[in-house]
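Read the figures in this text as sums done on the coordinates, not as results from a lab. All values derive from a computational prediction rather than experimental measurement. Cβ atoms are built from the backbone, for glycine too; each structure is taken alone.
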Structure 1
Amino acid sequence: MSKIQEVASAVEMGKSKIVGGLTQEALNEGASAVDVLNAMIDAMGVVGEKFKNNEIFVPEMLVAARAMKKGVEVLKPHLASGEAGKAGKVIIGTVAGDLHDIGKNLVAMMIESAGFEVIDLGVDVPTEKFLEALKANPDVKIVALSALLTTTMPAMKATVEALNALENRGAIKVMVGGAPITQAFADEIGADAYTADAASAAQKAKELAA
């Protein structure tokens, strides 16, 4: 098994204690940082598939994502700046009135694992804050909104309406998700995409940004 494969398998198993060391060893042996990064992204893809098939659950997925973070920390200085965010920039947040962040954090980690730079606005994010973040980062490709309560679905609708009214709306994609959200609701409010889980969200983000 090559060092790169060892790194990938450590990420898949969520062994954060050894990922950093293995990543360094792979680099010392001459592996390119990009190759190591791509192997980790692939490993997270496997984790995502297992999650979709209910073979593993949220805790295992969080553990794998944390392990990947440890590896990426070692790679950062060796990656051309922007390599880790080469897929583009994504703004993510849980809408106003909603304080849930586990799902959003999971999606943020999976999207980051897919090669995006993620700007996480946190929870209970008012529409204005999403708009301000977009102004400050005109190169953002995707805005992802999360809502976990039926009572905060109107806030999601209001935010999407505000985004849809932007002059440069054509340049961004709006993704929505969360327990009460459905494809029908996403269509009704004018979002570009709805995904049911974090792994699909990362996949969808890659398609939308391509």
Structure 2
Amino acid sequence: MEPNIYFVSGIDTDAGKSYCTAWLAKQLMDSGRRVITQKFIQTGNIGHSEDIDLHRRLTGTGPLPEDHEGLTMPEIYSYPASPLLASCIDHRPINFDKINQATDELARRYDVVLVEGAGGLMVPLTDHLLTIDYIVARRYPLVFVTSGKLGSVNHTLLSFEAIARRNIPLHTVLYNLYPAPADTTIQDDTQQYIRRHLARYFPETRFMVVPELR
């Protein structure tokens, strides 16, 4: 049976995960699937998730009942930092049971749940738990966001090494073209290099180019 919960991570904080999560959700919606997105831990906000706001705006759904229920943004911290630091500053440990119950409830209601992470794979959630450890523990297939900005090849290949070492199923790689640079030389070359790398080491992984919205 095909899983219906996918974790979305990326090379770093500025990879465009929220933009790409919304784009992928819209593609799946347009194919007839019932899709919802979740930000499992939001930092830098109070009372709402700006990433969920972006998802709803780009997919055109507007706020959903699950947003009002708190299921799509189960843990929110005020300081814009890693979940570990943000939770320490707010003096409130991350409630993983609350997050997992919210995600599982969304999975009962929808065909597909896209769970957007915070930052990259190695971002600390606690002193002893990284984001990548959480993905392994929950057995989520991974949707990974990268781009053609300078340095992204290094970050991407390091992430692929960590993914392979932990036997995480790399379901899809999203190649983010937003924002488009004036000179696309590096962007074009990086795309072709990553495509060749995936064909050699991750032949079952889908590669999708996420266009810049006009």
Structure 3
Amino acid sequence: MSNLHIVKHPLVENKVSMLRNKETGSKEFREIVEEIAMLLCYEATRNTPVTEVEIESPLGKFNVNMVEKKFGVVPILRAGLGMLEGMLKLIPTAKVGHIGLYRDPKTLEPVEYYCKLPVDAEDREIFLIDPMLATGGTSIAAIQFLKEKGVKNIKLLCLITCPEGVEHVQKEHPDVEIYTAAHDEKLNDHGYIIPGLGDAGDRLFGTK
């Protein structure tokens, strides 16, 4: 799992624990997801190249390092929307695309119903965001859609992953790095991560 990056930090672990708590309501759940997304974005951009440029402060001119790379953020609908604002708080100039997929409850395979990306997506580093990496089928399909649009630089950011999903994604897309706040034990017979946190979309939006 060389492409798997687990963000080990006390604040991240504490926030994930709060998400797991079944007593955490939708409002607090949304706020925590946004905060974790910011921390994941921080880690995922750690090695972003910088360019030295000259600026002028009130006290004179000097050289500084600036990020000139263009970013894009693509949430997988609908649960990925919960992570979007946290990402944009750190990289506000990023353009946003959307991929609509749902998992067939019988086959557990992804079904596409929407895909719209920035026109220059192929020139950007794309952060694909989805809270849960369970079977991996949805993420694999979304990554394939991005690649078919010419995107070459993709990172997958999740709140929680599991061995089955990570292995599946890495087998199909070994070039994609995965960033997660927690790597859990396994999947159950219904394709849910154990211990996980339940259905992230339902908990974000208060649905069942």
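To test your reading of the models, identify which of 1, 2, 3 gives -12500 for helix-only ellipticity at 222 nm (-39500 (n - 2.57) for each DSSP H run of 4 or more, over all residues; to 500) when calculated.
The structure behind it is 2.
Tell me which structure, out of 1, 2, 3, gives 1.4 once distance in nm of label points 7 Å out along Cα→Cβ at positions 72 and 176 is calculated.
3
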